[in-house]
Structure I
Amino acid sequence: MADNAPVGVFDSGVGGLSVLREIRARLPNESLLYLADSGHVPYGEKSPEFIRERCRTIAAFLLGQGAKALVVACNTATAAGIAELRLLYPDLPLVGMEPAVKPAALATRSGVVGVLATTGTLKSAKFAALLDRFASDVRVITQPCPGLVECIEAGELNAPGTRALLEGFVRPLIDQGCDTIILGCTHYPFVKALLCEMLPPSVALVDTGAAVARHLERVLAGLDQLANGPSMSRFWSSGDPRRLSAVLPVLWGENGTVSYCAV
């Protein structure tokens, strides 16, 4: 039997829309609930305890809206909070994010991999474990990107300030010989076009949105919970809903009604 209950997806802000787009492309029959925790963005400089509390609160809200599964579409939130969510909801399908260390390590030709990510992700035990498991044979150069999430939240995908930030972040990676760069935050795929302008053609960019959509499909199929449509999408923001409404046409590809969520 098809399960037409929606899939809940959340992020610190608009970055998770990059994952939501991949889910929609892979699973067009699934209804989607998206919560942007824009009242507390960015997560990258917040404490793990604060992020875990946000994950608990947001998960409870989305489950209250009828979600049959949750996607934590944020690398920082996954690193800090998904283990606790699995303990709280042992029977709930839960899918998280992680930087694409394994595919990047396999793809590099120079043996040097760069990582663009938030400070929270780079400091996490989960990221350290990924490096130990998959990157022992390559050199990994990490680059925190303070301020970049805020530019993307504002829809400034090609603004001079965004360009200047990115150039400062990627130059050290190129100077040290990186030929593969991991986009370790779900916000960053939205500036992929800008990155491609400033990187040599030989440098590959790797993110995990499509892999997350494929994994979600496998999980739902294994539980006989794939939907057969018709689908719908609903959006909430814990910040000013007008800001999310303004960037939806750019980042989601169409307009949508955004409700305020006092979580």
Structure II
Amino acid sequence: MADLRDLGLSEYEASAYRALLRTGPATAKELSEESGVPMGRIYDVLGSIESQHLVRSQAASRPKKYVAVEPDTALDRLLEDRKRELREKADQYEAVVDELEADLRTPSEPEEGFWTAALGPDDSLDLLLERIDAADDSVRLVAGFESTSFEVADTTSRIVDHLEDALERGVDVSVLISQELSSNIPEAVNERYVAVLAEHPGYEVRIGPTVEGNVTIVDDAEVCLEVTNPVEPDESFAMIDLHDSTFAADVYEVFAETWTDAATLD
């Protein structure tokens, strides 16, 4: 059940305001008796809710009397105060992030042969997107087959967003897809690629007749390799990210040969 405390009032403040709605104009002593707020606290409580423009006081009367602001007005003021606090908090968090970005150092490159793996489609996709975000020079994405573990439209949309960010950073993006996969891509997916990526000078996509596997080469130094489920070959089992320049060079050599023979996608 909603309560005035949900909008930032203390228990005593909420009790005092509700009591004023019942009593009408009242002195501090009368309000203390009606609300249950101790006399030792009632003036502080009244001062607080008056500063929030929830009550008005009649200073000319002796003793001073207080009256509650209409509930609709009071609630609007409380809501606006909470919204302002949230905006200020969001600004504070953004300032902290900006400061930390300048303060935190870029992590050292992993040693040669270092690798990590993610199991399952969700974590596998997250790992791939993370590595695309880490690219400085190039992303070479090879898509040989469609995995039934991923929802094509949603997965494509997320990948496109991250590839777009990479292009804006000056990263060259090359996408090589198989003829079979290109024939099965939904029209809405094609439109998304065309609308966001196709006209960018750092982006190119080609179609090859003999493209196999789903592999991504990042900065020609690391390879993200999708591993299929040995029991269900059309499902994704894991994603392996391998930092090994020698292995990456071998993978790139195969990519380059296939890329040269592939047809440019209009």
Structure III
Amino acid sequence: MNNNNQASNWLGLASAVCVITGAAGGIGAAIARALVEQRAQVVLLDHDADGCQALAASLSETSGAEVVALKCDIADSQSVQLAADWVNERFGRCDVLINNASVLQPGSLAEISLANWNRLLEVNLTGYLLCSQAFGRLMLANQAGSLVHISSIAAHFPQTHSGAYSAAKAGVSMLSRQLAAEWGPQGIRSNAICPGLIHTPLSAAFYADPKVEQQRKAMTANQRIGQPIDIANAALFLASPRANYVNATELTVDGGLESMLMALIPRPGYESPATRR
């Protein structure tokens, strides 16, 4: 192997069979692109069959890699198992699962209907379990694999008027740790990523007003809103053999948002030079 090939496979993901849920857009699509650049074998799962297929075709055309799109409802155990069976038949293994699919619904806890509460939990939490079980069985059979679950900083702080979102994401973080504890002895790693403020189709409406976007930027130490590639870069590291001794952890990727509370509290005489002007 020449030096260029060694450099391009620094993460050790070349030829790895990687499955991504919620892959049609946003963070999922960014992770897919990043994995293709690492010469991984990528399987895209999404309930949006057209969007998923369009992304697979685009990635295959531009990279020459084989990228497969499968329609899958991760809240439906049969749909998930069919996808896992297809992956097993085609590749004989699953090396990486990125649990990324998510929905967001507004609603106060005083008024949210049970149907809306359950639907969000079905996708944002139960779906992660179903995919972990189905694809995890393939990993357990090979005594190797990596699970990466996209959680949220909403797992750490209540996201008000968002129904079951915070509860579900907190559940994802604990699910990840429990999977690591139960499957670690069998060679399976499980880690979670907690994104902060990220530009995605799911959050696009929040940035329609430039003033709101500027206010949000000011709440981060980096003074910018994150992009899907910021999460993709973290996901690739956790998925890769480079993170072989990283297990049961949460990686917060928020541009320093969680460290900004004291900086946002007015304290006369302690402002930075920039805020005094």
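Here are the numbers for this structure:
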read-out	value
Structure from which 6.2 was derived, distance in nm of label points 7 Å out along Cα→Cβ at positions 56 and 216, options I, II, III	II
When mean projected area of the Cα convex hull in nm² is computed for each of I, II, III, the largest belongs to	II
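Taken together, the values in this text are just the output of simple stated rules run on the coordinates, not laboratory data. Small disclaimer: the values here were computed from a predicted structure and weren't measured. Cβ atoms are built from the backbone, for glycine too; each structure is taken alone.
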